[in-house]
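Each reported figure results from applying straightforward, stated rules to the coordinates on display, with no laboratory input. Given the structure is predicted, the values throughout are model-derived calculations rather than measurements.
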Structure 1
Amino acid sequence: SRPEAQGLRHLAFKVSDIDTAIQHLADHQVECEPVRVDPYTQRRFTFFNDPDGLPLELYEI
């Protein structure tokens, strides 16, 4: 099998209201993946790409 990737793979931003953050991105033509729930913390999160295609994460706190 291949080794786990090393180094920075994505940046995460904590948000207090993920739905508002997703709407803000949508208002600026940025599409997010469907919201998922972290099985360990039960917190909601999603990913989207920056203009260069790098993955960014929103994590609701």
Structure 2
Amino acid sequence: ILYARPERIREEVARTLESYGHGSGHVFNLGHGIHQHIDPEHVRALVDAVHELSIPYHQPA
């Protein structure tokens, strides 16, 4: 997903969080590391989206 545009990265973060639903917390892990040719701004887009979009999922459903 990190090769995608930042807007698409945000969409995928939202979809992933929605698929797991509410809970006391999440560990959002790439699972494979980051390839050396990934744009660092795309990593920032992913981290920022997780921080922002996960807040409602930490509240009781």
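Given a computed value of 4, 19, 29, 23, 15, 7, 3, 1 for P(r) over Cα pairs in 5 Å bins from 0, in percent, which structure among 1, 2 does it belong to? Mind showing how you got there, number by number?
Numbers: 1: 4, 16, 26, 23, 16, 9, 4, 2, 0; 2: 4, 19, 29, 23, 15, 7, 3, 1.
Corresponding structure: 2.
If you rank structures 1, 2 by relative contact order in percent (Cα under 8 Å, 6 or more apart), which sits at the top with the largest value?
Details: 1: 40; 2: 57.
The structure with the largest value is 2.
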One of 1, 2 was used to compute helix-only ellipticity at 222 nm (-39500 (n - 2.57) for each DSSP H run of 4 or more, over all residues; to 500), and the answer was -5000. Which one was it?
1
